[in-house]
Structure 1
Amino acid sequence: MHSTTKLPIADSIAQQHSNQLLEHIKHAIADAGGKINFVDYMQRCLYAPGFGYYSAGSHKLGSKGDFTTAPEISSLFSRTLAQHIIDVFQQIESKNILEFGAGSGKMAIDILLELESQNALPEHYYIIEVSADLQQRQRQYISSSIPHLLPKVVWLDTLPTNFIGVVLANEVCDAMPVHCLHFDNGVVKERYIENINNTLQWCESELSQAELIRHVEEITPLITNSDDYFTEINLAAKAWLASLANTFQQGAIFIIDYGYSKTNYYHPERNNGTLMCYYQHQGHDNPLILQGLQDITTHVDFTALAQVAFDNRLQVAGFQSQADFLLAGGITELHTTRSDAFNTLKTATEIKQLTLPSEMGENFKVLSLTRNLEQLLSKVQLGDRRHSL
């Protein structure tokens, strides 16, 4: 099951860093009585202060990192997203943007430049970033790239109250810690991590939370014929969206991530789940190695998020493939601003990466949520798939 034999070898400094986090995890397992559930393990691997993947100082994005996001591939992604933002701004008085997990800061830069070019700058561009290291890099990148717009950028530690504007969450939910489950002949167990002979191993026990029981009851009919089925449940993403809905007064929320509707997420043939790890641009499925050095991620259950939105009085305004979302936003028109042959070819290649089904266009989806807007957002109706949720 684990495809980790050809991964690059970590250098001595990185390995020492990983070993320190591993010892921390082993102590946590001992303190917990011999095992911790995977959601706790994943939380520590990604976010343990000073040691977690998103809390330490290594490069995560781009050619020197472990993965590449759409804003890093092309500024056209963010410029097109800005067109959707403008549609929302036309219906609200207080024009603000709140971005979760801003990565390198490139998306914020490109959005602000595009909005500036159309005389549609926000009052504030808020960023909530859990990684102090990334927050520092964002500040440096933004201040050097668009110093005249830096005063509009504000970093927050908590959700703003009574927020009016546009919320952006690009590849945020996939990095939230998940519970791992095993369905076997009608019996459902939660997967835990234990330390046997100084080696981390999987083990199984009872479900750790009542909310898991409710979720299992919902998805069991979809996988009832599978006698050896592994999957994940992201309770953190549901809680995040519920909290956001409580502080969100008016505007739109765009959640962009790779994922499926519930029926596809829990399809009987997806019996190994969606859990993946990324280390130096190589993907594999073993999270029990390279602690703090590799990204750990899962696909998003968009039906679960849409249900949370509905339950919290948000309007589910659209559900599209990334390709349809970008095409509706005019990505093919924006690229015509580059005229020479080299840049024309370059942008055509970028658009293909962002929109082709074999690239990011189909695997990535966009869930558009609104509140208190008088008019529909027409662009999120193109290729709308809400019926599949």
Structure 2
Amino acid sequence: MKNLNVLISGASIAGPALAHWLTRYGCTVTVVERAPSVRPGGQAVDFKGATHRTVLERMGILDDVLKHQTGGTDQTIIDAEGRPRAVIPGEFTGGEIEIRRGDLAEILYQHTDCEYLFGDTIIALTETADGVDVTFANAAPRRFDLVVGADGIHSNVRRLAFGPERDYVRFLGHYYALAELGEDVADGEPVMYNEPGRMVAVGGPKASAFFVFASPELDYDRTDTAHQRRLLADAYRGTGWRVPDLVAKIPDAREFYLDSLARVTIDHYARGRVVLLGDAAYGNTLGGFGTGLAIVGAYVLAGELLAADGDHRVAFARYEELFRGYAKVSQRGSAGPFLAPPSPLRIKLRDWTFKSRFLLGLMLKATDKFATDIELRDYAPGS
């Protein structure tokens, strides 16, 4: 493939995965990331089935991922007195391979050989006949052949190249928060507690405390974590079990992240020389397939650029043609009503699904089907 000069925005999962393939295929790649370094921590992510495993093997990172896997851990659903109601098996919560997001991001970073611009972001994109002129917040302006938005549901590249977020991102009626409150908050095995429209889980690899709550859409600054912490405290006022003690620790949490459950719906993944990858194109928060879609999507996008000898018009069209059907799982429902059911009856019905081997088996078979619903092409040069 001719030596394309490619800019990727986002250094979490999708971005470095694409950089890995593109540099292997002879491209010159730059990754720009708003954070000052690879972001550590974060919730656990997982891979499911032969398709995900095959891509990890072809990347040469499967062994490293397996070394850092957390192992699916059973989680007990409890009532306000701490008595067990049901058990969510680790194979459901953690897929076939579970790993902390920060560990996976570091593995991907170590397996890329390209330029990283940390602590910077894109502020303008101007496409011309033979490239894209990019203005950065800090670095000097540069021209690239292609620009890839791999920068999440709140994609900056999508906003600049396609239009405002409100045109593509739909709020799904819930928010979630992750808080590192210290290991002492998890007293024993991982547990999950529900009241109508609210869920709290402690222990396990997601974070020391994990919250999901129903809410009208909130107006807040995504950079103002102090305000976000207050919003979480307000959402959990009057809650039972140990929740008041957990919420009281939120102001001092060493790590805290709050965001909406939302879904991205977009007619086309590409516009001119700009293309979207991962959550920027087909995100569904807590949908359970985001990491797999990012890894497989990077493989397909890079492979189609190789197959088209760098002709982005052909490659982007093929990427969308091959991948949109696989990514349709991201358009299915929301995890919010499942994690934080809206009524006592719905909580009981949700719990019952984990007591029934038949229903649980159906759910596991469905996730396996979605995870493998694509035929992987072998894009190895010369194949």
Structure 3
Amino acid sequence: MTMAPAGPATSQPRSPIAFFLPSVRGGGAQRVIVNLAQGITERGIPVDVVLATAEGVFLDDLPPAVRVVDLGVRRLRESILPLTGYLRRERPRVLVSSMSHANLIALWSARLARRSTPVMVTVHNTMSQSTPDQGGLAGRLSMRLLRTFYPLAGSIVAVSRGAADDLVRISGLSRERVEVVYNPVITPHLLALARKPPDHPWFDAGQPPVILAVGRLTRQKDFHTLIRAFAEVRRGRPARLIVLGEGEDRPGLVALIQELGLAGDVALPGFRDNAMAFMANSALFVLSSAWEGLPTVLIEALAVGTRVVSTDCPSGPREILDDGRLGALVPVGDAPALARAMIQALEGPVSAVPPEALMPFTRDAAVDNYLRLIEGAVRAETVAG
């Protein structure tokens, strides 16, 4: 295990708030931790970001005051002993873990360390949908581990009411045990990125309007339905579709684009460091997911004033869009309904989003809530000890 600062060395008092992740290669959960680390260190509180493998696009976004702890393992499951050693030596104030497998590793390591470090597990997705092979052995094992070990957590946080309710249904936890804290999505840095020009010729003056989607090219995001819906839109008006992201569905999506004759109007340019510039300059943002936890990209689109259309998937879009008042909600997997909503959005006026609707998704609001829960977990652990 190696330890290194994310920038110039700083004299930090112990004990830190520690965040545990597999890596910061990219994705909503990783971005959330980076935003939280930024907000907490700005308040003068020391933060460690503990990574199974210290790599990823978000490393450079961590403030210099954050200490990056590299456990130096290739597989997440190999993190148990190095993380146990870290907890014994450093005695962080709390260990906050993200993503289901990392949550289990954190809970096991804390037990092995035999220290009074409370573990806060966070749930970023709809677990009943995201757990692989629900009907098979792997799915049953995952559920059994969740039901056995999540009750050991000092605190359990879900990123939306829908994700919390889903976790309660599948885990047997009481609803009172699961707190809801919305992700820290809206930051000054995000708004600054949105003001930069997008690096794609389709945004040049005089080009047709761009419809944007962002996410991993996976079954969860259901970009197949989006492309079929776009084909309907394109039959009636000029428009273009850009999908930012990478993933295993790329070959199938490319084949569908070719089959529908959309090669000239649909682009899959891969991951982009500055998706916000694309978002701020698009005529419409579309979320086509089959399930989510709290889709960060939907909040980002609202924050920069882009019109949005979303599937009414579990969980998050209905909460974010205030039951459809801030953007259309359509059934999951329904390409004709999605196409109709996209056309109506493109033809309708752009309405300003009330500031109070976005306030719960700001970094300051999330940091306030996390610090409140951390102090509560620390007090409870002290009393129990």
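Just so you know, all these numbers are worked out from the coordinates, no wet-lab data involved. All of these numbers come straight from a predicted model, not from anything done at the bench. Cβ atoms are built from the backbone, for glycine too; each structure is taken alone.
Calculating distance in nm of label points 7 Å out along Cα→Cβ at positions 113 and 361 for structures 1, 2, 3 picks out 2 as the one with the greatest value.
Consider the structures 1, 2, 3: one of them gives 13.9 for mean count of other Cβ atoms within 10 Å over residues 81-88 as calculated from the coordinates. Say which. Clearly, the read-out refers to 2.
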